[in-house]
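There are structures below to look over.
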Structure I
Amino acid sequence: MKLLEYEGKEIFEKYGLPLLKRIGVLKIGDSPEKLKFNGQGPWVIKAQVLAGGRGKAGGVKIAGTADTARELSQKMLGMQLVTHQTQGRALTVEEVLVEEASDIEREIYISVVLDRKEGAPVVIASAEGGMSIEELAKTRPELIIKTPVDPNCGLLDFQARELAFNLKMPKGVFCEFTELAKTLVKLFIEQDAALVEINPLAITRAGRLTVIDSKIVIDDNSLFRHKDLASKPDHEASEIEKEAKAIGINYIGLEGDIGCMVNGAGLAMATLDTVKLAGGNAANFLDVGGGATVEQITKAFQIILKDAKVRAILINIFGGIMKCDDIAAGVVEASRKVKISVPLIVRLEGTNVEKGREILAASGIKIGQADSLWEAAQKAVAAAKNQFQS
């Protein structure tokens with residue numbers, strides 16, 4: 001789950017990190033008068049989208065007066081933002097953050113990420129902040145500092161000091177930086193994050209550390225431990241994905257035209273790979289779980305068919321907890337409840353598989369059966385192509 005900048009800063013605030021003074025967040029439909037200014041400015045208006053490079057794309061503006069800030073905020077709402085990270089796709093700006101501008105003297109990059117190879121967090125930092133860390137890693141990798149972290153101990157004092165020395169932190173903010181680095185790791189661990197990033201972390205002309213931007217990615221599997229985060233909207237999810245999540249179905253929309261309904265994440269991934277190998281592309285990842293019921297199968301059909309790209313449906317179910325004959329009965333009942341206007345291919349395997357196939361064959365519903373996943377994938381790809389040609 002990716003958080004917007006202001007959502008990340010709300011978490012930063014709870015951990016006492018040094019932030020710019022926030023004026024407010026304006027959403028589409030809000031009156032600009034909602035923004036209450038106090039002070040002389042200037043203020044910065046920032047588009048809240050999940051993409052870097054906002055400044056170059058017109059998503060960051062500076063205002064010298066309150067009236068100008070309100071005007072720029074209103075104009076930014078609803079704009080279509082295309083950055084180097086959106087791959088040519090335009091993102092609609094639905095929220096803007098307005099806060100005090102900062103008089104920056106120096107920029108630093110610091111983040112905590114999960115090193116999957118080591119199975120532990122790692123602090124990544126660079127004295128060259130404010131630019132793409134990926135580009136810096138390619139062009140000047142010697143400027144990237146990596147510090148592994150024991151998740152049971154956090155960032156140790158000597159590690160934090162060594163990091164500050166390597167980044168050539170000024171004496172005036174040296175101790176403050178070491179505390180910030182340790183806090184960032186603590187936040188990462190306690191919030192079950194996959195990424196916590198500050199880019200840039202600024203040293204102002206007044207000699208103060210200030211967080212300019214935030215990026216936080218939370219592990220979806222941990223959201224049951226973070227009810228406050230789980231209640232936030234998923235800004236990357238489509239409407240279909242949001243609906244599936246609400247009814248307890250694991251669904252991710254993809255770019256293909258073959259709708260897939262599978263029980264078990266591993267089998268679902270294998271199904272997507274096999275469809276690709278057969279010359280097709282899956283329209284979704286959909287896992288109805290190991291104990292799929294008629295109601296779940298019905299809802300899964302409804303979710304799949306809401307995707308206008310779908311030209312065939314492939315069901316690949318392994319009967320373990322739920323036997324194949326029960327699954328087949330569920331598929332038949334669900335097929336009668338939901339008007340399926342595209343070819344349906346079913347592959348069953350597991351306990352009572354022969355009984356299950358007999359139920360499907362005797363249903364009177366046009367269902368293409370397959371004995372293996374490879375056969376099912378080939379039939380689904382062929383059915384989708386025929387549907388497209390017709």
Structure II
Amino acid sequence: MSITPWDNYSDQPHLIKDKKFKAEINKKSLPYLLKTLLINLALSPLILLSFLTTIFRKKYNSFDEIFSMGISLENDTGKTKELLKELNVKNILIRFPLNKMDDINRYKEFIEDFSEYNILINLIQDRTFIEDKKLFKESLTKVFSTFTTIKEYQIGTTINRKKWGFFTTDEYLEFFQTACAVRDKKFKNISLIGSSVIDFEYHFSVRSLFNLYKLFYDKFSILLYVDRRGSPFNTQGGFDLYKKIKLLISILKLSPKTDNQIYITETNWPITNTAPYAPTSEKECVSLSDYADFMVAYYLISIASGDIKRVYWHQLIATGYGLVDSRNEILKYPAFEAFSFMSKTLTNTKIIHFDIKSNIKEFIFENSSHNIVVQYCEDGLEKGVLDIFGNSFTKGRISYSIKEK
């Protein structure tokens with residue numbers, strides 16, 4: 001059973017409107033929230049120390065997998081493969097809702113059609129599978145046996161929102177532990193990824209990383225949205241996106257439950273004037289030009305952090321928050337072209353310098369033949385060679401300057 005009906009416009013469950021039911025589950029989850037609070041309080045000095053030793057350390061790691069994309073069977077128009085090629089991505093995320101087990105062969109056909117990509121399957125939970133461990137084990141076994149070419153699975157999503165089915169982090173930990181047990185018995189070549197906390201709510205991430213459950217995250221996933229802050233350079237409690245990433249890696253380094261590889265498996269901005277497709281109210285929505293700028297900035301910051309393995313943009317075809325509007329015909333938003341140019345320009349380069357403290361943020365990349373300087377200024381830039389679409393620069397927040405060595 002689902003907690004709330006599914007909203008086909010925004011691809012998420014509706015909010016819980018039954019106040020009595022909501023109060024009941026909040027009351028039951030209170031002891032677990034207290035446990036989460038105590039664990040966070042106990043670990044906070046160590047996390048702070050880890051953060052202070054991490055935030056000032058620059059890392060210029062490879063980012064060859066960072067440009068990744070979420071796609072959907074439900075939103076497929078027959079043009080998905082063509083669009084992915086234009087975006088120059090190699091890694092895709094495909095959702096498989098566990099309550100669609102009766103339709104698993106249709107999903108198998110869809111997944112097999114993208115066999116040339118590195119595919120991460122996100123298994124979307126349902127309350128029935130959370131409560132019925134036997135059913136969950138049987139379903140996992142069928143999933144792993146059916147999708148035989150898939151080696152990476154994100155177990156669950158959005159675990160800190162009750163409308164998605166988990167009432168406590170402990171319910172998720174038991175859920176993930178069950179998945180580990182199934183994997184370890186017959187499918188040892190499969191990687192399991194979690195814990196999929198949404199937003200800057202790291203107290204839930206901490207709880208998912210410090211526990212006595214028999215589990216290990218082969219990669220650590222998070223749905224790190226910053227959309228309500230506008231630009232990813234804007235702060236929340238003193239933390240911009242760069243500092244949020246550094247804080248997350250500071251927490252991971254203290255935990256024995258995972259390595260330090262992070263997948264951001266969802267992020268985007270809601271788009272103005274797209275209701276009811278936008279996943280938020282109009283107040284939080286941004287213009288198409290802001291969306292494109294903020295998306296590019298998000299990737300630049302993620303690259304500069306040196307800590308993010310992949311950022312799966314959520315998602316390719318989604319009228320209210322994606323890169324393509326499919327209401328009438330395929331309409332590429334400006335962010336689609338910006339993503340394509342960014343991916344093609346920065347793939348096979350390495351970052352050699354960045355400065356995000358100044359008014360004009362600067363990121364410098366190089367390959368064997370070119371230096372690429374990307375600048376961002378919230379107030380707008382006056383100089384540059386190319387804009388975010390690869391056209392001659394006139395004025396905007398972001399500019400690319402590509403120079404031969």
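For structures I, II, calculate distance in nm of label points 7 Å out along Cα→Cβ at positions 96 and 176 and state which one comes out highest.
Working: I: 2.9; II: 2.0.
Once distance in nm of label points 7 Å out along Cα→Cβ at positions 96 and 176 is tallied for I, II, the winner is I.
I, II: which one has distance in nm of label points 7 Å out along Cα→Cβ at positions 288 and 360, as calculated, at 1.2? Before the final figure, lay out the partial values.
Details: I: 1.2; II: 2.9.
Checking each candidate, the match is I.
Of the structures labelled I, II, which one yields 0.70 when FRET efficiency 1/(1 + (r/R0)^6) of positions 120 and 328 (r between Cβ atoms, R0 = 35 Å, to 0.05) is computed from its coordinates?
Working: I: 0.15; II: 0.70.
Computed on structure II.
Please state which of the structures I, II yields 168 when volume of the Cα convex hull per residue in Å³, for residues 40-151 alone is computed from it.
On the way: I: 144; II: 168.
Of the structures listed, the value fits II.
Hey, relative contact order in percent (Cα under 8 Å, 6 or more apart) derived from one of I, II reads 12; which structure?
Numbers: I: 12; II: 16.
Of the options listed, only I reproduces it.
Have a look at I, II and say which one yields 80, 48, 38 for Cα extents along the principal axes in Å, as calculated. Walk me through the numbers on the way to the answer.
Working: I: 80, 48, 38; II: 60, 52, 43.
Going label by label, the one that fits is I.
With semi-axes √(5λ) of the Cα gyration tensor in Å, for residues 112-191 alone derived from the coordinates and found to be 22, 15, 11, which of I, II does the value describe?
Numbers: I: 19, 18, 10; II: 22, 15, 11.
Considering all the candidates, the number was obtained from II.
Starting from the value 5.7: which structure in I, II was distance in nm of label points 7 Å out along Cα→Cβ at positions 64 and 256 calculated from?
On the way: I: 5.7; II: 3.4.
Matching structure: I.
Tell me which structure, out of I, II, gives 0.30 once FRET efficiency 1/(1 + (r/R0)^6) of positions 184 and 224 (r between Cβ atoms, R0 = 25 Å, to 0.05) is calculated. Before the final figure, lay out each step's value.
Details: I: 0.55; II: 0.30.
Going through each structure in turn, the value belongs to II.
Thinking only about mean count of other Cβ atoms within 10 Å over residues 48-55, which of I, II has the largest value?
Numbers: I: 18.5; II: 14.5.
Biggest value here belongs to I.
Readers should treat all values here as calculations from the given coordinates under stated rules, not as data from a laboratory. None of these values were measured; they are calculated from a predicted model. Cβ atoms are built from the backbone, for glycine too; each structure is taken alone.
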